[in-house]
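Please find the structures below.
Taken together, the values in this text are just the output of simple stated rules run on the coordinates, not laboratory data. Bear in mind that the values here come from a model prediction, so they are computed numbers and not experimental data. Cβ atoms are built from the backbone, for glycine too; each structure is taken alone.
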Structure I
Amino acid sequence: MSEIVLRDVTKYFGSVHALDGISLEVAPGELVALLGPSGCGKTTLLRSVAGLLQPDSGQILIGGKDVTGMPTRERPIGMVSQSYALFPNMTLRNNIAFPLVVRNVPASEITRRVSELLDLVQLDAQADRYPKQVSAGQQQRTALVRALAPQPDVLLLDEPLSALDALVRHQLRDEIRRIQQAVRTTTIFVTHDQSEAMAIADRVAVMHRGRIEQIARPPELYDRPGTPFSAAFVGSRNALELPVRDGQVSLGSAFAVRPPAGSGIRVVIFFRPEDVEIITDGRGHPATLEVKIFLGATTRLHLVTDVDGKQARIYADVPSRQAASLEPGSTLGIRVDPANVRVFSVEG
């Protein structure tokens, strides 16, 4: 197991600042997800670690060795992308064996290692089929263990699940986590899907405009976002801009909180739909139920309420059994525990 260290890594594409002084440490055996929207720099960062892009400045170390100027073929990495890149004229077994063959690994060791990896992803029965003869999920599992075959110090996964349908994507997400925990290879996983990142990673680095906005363990990132972008991007959130009056921010009788020092006269507040309590006895801040969206165990309520003299929509997730008795058009009370409200200064 090797540590990955990035020190002030910068990359420009013309006038575009793709990576803006990124510093990051990934501990031995850790899986860190790079999460963010398209164009945030996450794939550029991964390709820089892989050696497919050369940073304009900064330093990249793997296992304490500076690899910044090292060619990709000399770096101790395995890489998987969304395209699988399997050889169509080779069986799954031979695809997995290929990186060992080109390294002149003894035949007996190749046989042992390939058998071990096929067992790891439960593809023994499909081992002698060709890629076109198996499912997309089985192809991606093959690509994953092929990258692991030479026992690299680092595994780099670039949106490996994005080409799969939802059910297979969820199954393979869990499979990647199981395999990574079994082999304990230091891993960077790039995704734009927050549920993927939260489910699979030891820590999640939220990226925005070439910078890391926040890096934290999934529960901390979910419950205590450190920036407005993290709060808005991770999970489903209600976001409202409110004035600061008499040293506090309030939404009628729904909640009242004190803003951070130096917040100014207006702030933006975030709270999650599951943190909205619905009250039907006349208490709480009044809101009109507009729409109910059934989601299985929970139902999402679309509520309209007055916010600082203007109408705004608020979302609430409640148990479906509770929602069954609520009628669209009715007036409900809402309340939010102040501990679940995040307050940030208005940017710009």
Structure II
Amino acid sequence: MSRVLFDLDSRHSYNKLYPAYETIYKTLDNSNDAQIPKYINSSDLMIMKKALENIRIITNTANRNLVDLENELVERAAELGNNDAVSILAFEAILDNDRDSSDKIHAKKLIAQLLKIKHPLTTKMSGDLCLKNSLSEQAEDFYQKFLELEKDTFLSSEVYTILGKLYFEKPELIQSKQFFTKAIRTGPLDKVVTAHYYLGQIYAQDDLLKSRYHFELCASQGFKESFQQLGFMELNYFKNVTKAKEWFKLGVELQDLNCIIGLFDCFIRLKEWRNAYRSSQQLEGNLDESSLKHFKESREKTIKLLAENYMPPKKQFQAIEEYSRGNLSKPNMKQENDRWSI
């Protein structure tokens, strides 16, 4: 928690904030008004909320009581006049289908007032709302206005990433690359993994070393999709089968089926027939019908090569039985001997 608060530029240590956390937490289940220490202001409450949110994201857990505490901190900050808190609550009211029309009308008035004074978070969240409703042009307009207000904050890093995605989809890759690069410059690594991933894809067109660099940064943060990219890049372009295999193995641990396909390709090239067969069986059991068909069609030659070099024990015994009955030609004993290293 202390490190998270430091990253958020908190003016108070955890020890000074803890009494406020405890006081507000104890009033969650009753109507009593928490007596917040006088040295805690509305901005401190929002930092306390953000700290809990960051820990929830980092640990990938959601304790209901702590989520309630997050919400209560926002409520308290709004009561003290914090515009960020007011903005968050106003947008929540608009998006909540259970809120009555009067709440929504009041929320829209608050948002209009905040936009009038060029409140940064309200401007950014207006862009988010437009994007949620597939209004890309309006969203981009709000995001550009936000960047006129804030250019070098964690929040601006998030906006640069969103704009990078929008331009990537157009596709206007030069502009997209510029936005993703700005996102990386203004945000910590764990918050800009998506920007690195997109840059990896963009640079894959003409600069594989830069592409690999960005994908490796993604992989360092456990970004699932980066492992298959690195694996196939090492396999097909840098011709490093051993390194490719290691990337694919890491991806398989994250249950990426594309990495099993990559491992199959590696095992074929390394002539590890038994492992290649096992990978093919994994794919048989996990790929949907369409994906399995594509796998078999795109690797018809290598699957045939596998069949020529490896026969699973069960099929070997069946072939020997059939031969002993006179139903088949003599089994391929070279293949069988190779299997047992004879």
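Among I, II, considering only Kirkwood radius over Cα pairs in Å, which has the greatest calculated value? Write down the numbers at each step before the final one.
Values: I: 22.8; II: 24.7.
By Kirkwood radius over Cα pairs in Å, the leading structure of I, II is II.
Out of I, II, choose the structure whose coordinates give helix-only ellipticity at 222 nm (-39500 (n - 2.57) for each DSSP H run of 4 or more, over all residues; to 500) equal to -7000 when calculated. Kindly include the intermediate steps, with their values, before the conclusion.
Numbers: I: -7000; II: -23500.
Only structure I yields this read-out.
Work out Cα Rg over 2.2 N^0.38 Å, for residues 20-107 alone for each of structures I, II, then name the structure with the largest result.
Working: I: 1.29; II: 1.13.
Top value of Cα Rg over 2.2 N^0.38 Å, for residues 20-107 alone, among I, II, belongs to structure I.
One of I, II was used to calculate relative contact order in percent (Cα under 8 Å, 6 or more apart), giving 6; which? Don't skip to the answer; put the middle values down first.
Values: I: 17; II: 6.
Traced to structure II.
Where is FRET efficiency 1/(1 + (r/R0)^6) of positions 124 and 156 (r between Cβ atoms, R0 = 25 Å, to 0.05) largest, in which of I, II?
Numbers: I: 0.40; II: 1.00.
Of structures I, II, the maximum of FRET efficiency 1/(1 + (r/R0)^6) of positions 124 and 156 (r between Cβ atoms, R0 = 25 Å, to 0.05) occurs in II.
Upon calculation of distance in nm of label points 7 Å out along Cα→Cβ at positions 116 and 172 from the atomic coordinates, which of the structures I, II produces 2.5? Spell out each step's value before the answer.
Details: I: 2.5; II: 3.2.
Of the options listed, only I reproduces it.
To test your reading of the models, identify which of I, II gives 2.6 for distance in nm of label points 7 Å out along Cα→Cβ at positions 36 and 300 when calculated.
Numbers: I: 2.6; II: 6.9.
Traced to structure I.
If distance in nm of label points 7 Å out along Cα→Cβ at positions 212 and 252 computes to 2.2, which of I, II did it come from? Kindly include the intermediate steps, with their values, before the conclusion.
Details: I: 4.3; II: 2.2.
Structure of origin is II.
The value 12.0 for mean count of other Cβ atoms within 10 Å over residues 92-99 was derived from one model only; which of I, II is it? Mind showing how you got there, number by number?
Working: I: 22.0; II: 12.0.
Comparing all candidates, it corresponds to II.
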